[in-house]
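Given below, in the form of structure tokens, are the structures.
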Structure I
Amino acid sequence: MAAPLPRLRADLDIMPSPLPEQPGLIIRDPFRFSEVTLLIPPLLARCLGCFDGEQDAGDLSAALARLTGKVSVGDVARRLISSLHDAGFLDDDRFAELRGAREREFAARAERASAHAGSGYPSEVPALNDTLRGYFNGKASRAKANGKAKSGNSPLGIAAPHVSPEGGSASYAAAYRALPKAANDDRIFVVLGTSHYGEPDRFGLTRKPFATPFGTAPTETALVDELCAKAGAAVSRS
């Protein structure tokens with residue numbers, strides 16, 4: 001009996017191609033264990049169900065033969081298996097290798113790098129300053145900020161949308177304008193971030209400082225230690 005094909009990873013981002021001239025499914029790794037992005041054509045996309053950990057290469061070839069009406073589909077099946085394997089999209093030894101290398105790299109770093117600097121926002125300080133000033137000088141953000149100021153309240157915390165800076169710039173600016181100005185810089189900020197891929201009923205903490213284009217933002221490790229001691233198994237640590 002032939003060995004089953006490795007299972008397609010359940011934690012991948014899979015979405016329709018936005019390009020009419022290149023239809024199919026786009027597959028990428030949100031955890032960045034793999035930097036590869038694949039475009040699977042529509043016919044082959046219908047065969048991804050064969051990668052369920054139970055069906056084998058013969059089942060994949062049979063599915064391709066039914067869809068194409070051709071008998072000689074072995075090369076196409078092998079290329080699909082090879083592409084998914086090489087990209088690290090199958091739950092096999094290749095993925096284990098990529099994941100291990102990325103986890104060792106992260107553990108060895110003294111700081112947490114800015115994942116979106118240079119893509120989601122500028123990585124150079126002058127350009128980033130100009131971008132942020134543009135957010136805070138927008139008409140929408142000024143109107144929201146003025147309305148908040150009239151209430152006379154000093155917020156303990158703020159809530160801003162979990163979206164890209166470009167899409168949520170006015171809301172981000174209005175939210176952060178509401179923070180009271182301090183006479184010194186010794187305040188501690190607790191930043192709560194939404195995770196699309198975190199473990200259920202758990203939250204993550206890190207003792208590593210955060211590298212930003214403006215410099216390193218230190219982590220209040222004493223507070224992290226206190227939260228870890230009180231939260232127990234509800235905490236994932238890095």
Structure II
Amino acid sequence: MSQAARIAVLALKEVEKHIKIGATGIELDKVATEVVRSHGAEASFHTVENYQYSICVTDNDKVVHGLPTKEPLQNGDIVGIDIGALYKGFHSDLAQTYVVGKVDKEVEGFLTTGELALKKAIAAAQAGNHVGDISQAIQETIEGAGYSVVKELVGHGVGRKLHEEPLIPGIGEAGGGAVLEEGMVIAIEIIYNQGKPEVVLLPDGWSIATKDGSLAGLFERTIAITKKGPVVLTQL
């Protein structure tokens with residue numbers, strides 16, 4: 001799984017180099033595909049029925065599952081890239097939200113909050129803790145900054161399947177949910193909105209966007225639960 005994670009990281013770092021004004025999601029998807037395959041792996045999202053791309057591209061008000069398009073990125077956009085690699089039967093999952101050109105301080109603060117929530121959630125992923133400890137860390141950080149967690153979308157276990165048990169919600173109470181055991185591997189996802197938490201499915205049948213048109217953020221890492229503490233397999 002560490003190899004699957006390493007490949008996903010290499011692909012995302014290469015995609016990051018191409019995130020600029022005028023770039024398109026289709027171009028970024030091609031970059032990701034080439035990197036993943038050059039390392040003897042396959043994009044995890046190709047195992048999702050009827051999904052034809054290696055990455056999901058969620059710009060501005062899109063929350064998750066955004067389809068890569070030929071629409072060029074513009075100055076002031078934010079764009080989330082979600083990617084996973086399947087290597088020798090095991091998956092990884094990774095996402096990061098980037099800025100395109102320059103954004104205002106309000107947007108910077110919004111994204112900084114997401115990264116802080118991710119950091120606190122990872123710290124809570126200790127063997128013997130509960131899923132709820134992770135969930136509470138996310139909820140307190142996001143809501144404490146005045147933003148909202150998307151309740152319908154959650155993190156998850158990762159392994160021979162891209163999405164496994166346990167589910168890792170962004171809302172919950174410490175001490176609740178499944179116990180985190182040594183040897184588990186999970187994907188912690190920070191999925192949150194600048195405005196209200198409600199989301200809608202767009203006509204393309206895949207992309208989920210904020211209902212009120214506000215910005216959305218996405219940060220995700222694959223984490224191994226070990227007796228020495230959480231190990232970030234997809235460390236950027």
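Nothing in this text is a laboratory measurement; each read-out follows from the coordinates by a stated rule. Note that this is a predicted model, so its numbers are computed, not measured. Cβ atoms are built from the backbone, for glycine too; each structure is taken alone.
Supply the structure label, taken from I, II, corresponding to relative contact order in percent (Cα under 8 Å, 6 or more apart) with the calculated value 21.
Checking each candidate, the match is II.
State the single structure among I, II that was used to calculate mean count of other Cβ atoms within 10 Å over residues 27-34, giving 20.0.
II
With mean projected area of the Cα convex hull in nm² computed per structure, which member of I, II shows the largest figure? Working shown, then result.
Details: I: 18.7; II: 11.4.
For this comparison of mean projected area of the Cα convex hull in nm², the top structure is I.
Using mean count of other Cβ atoms within 10 Å over residues 35-42 for the comparison, can you identify which of I, II gives the largest number? Walk me through the numbers on the way to the answer.
Working: I: 14.5; II: 18.0.
The maximum falls on structure II.
If we compute distance in nm of label points 7 Å out along Cα→Cβ at positions 83 and 203 for structures I, II, which one ends up with the highest value? Working shown, then result.
Details: I: 4.2; II: 3.1.
Going through I, II one by one, distance in nm of label points 7 Å out along Cα→Cβ at positions 83 and 203 is largest in I.
If helix-only ellipticity at 222 nm (-39500 (n - 2.57) for each DSSP H run of 4 or more, over all residues; to 500) is computed to be -9000, which of I, II is the source?
On the way: I: -12000; II: -9000.
Source structure: II.
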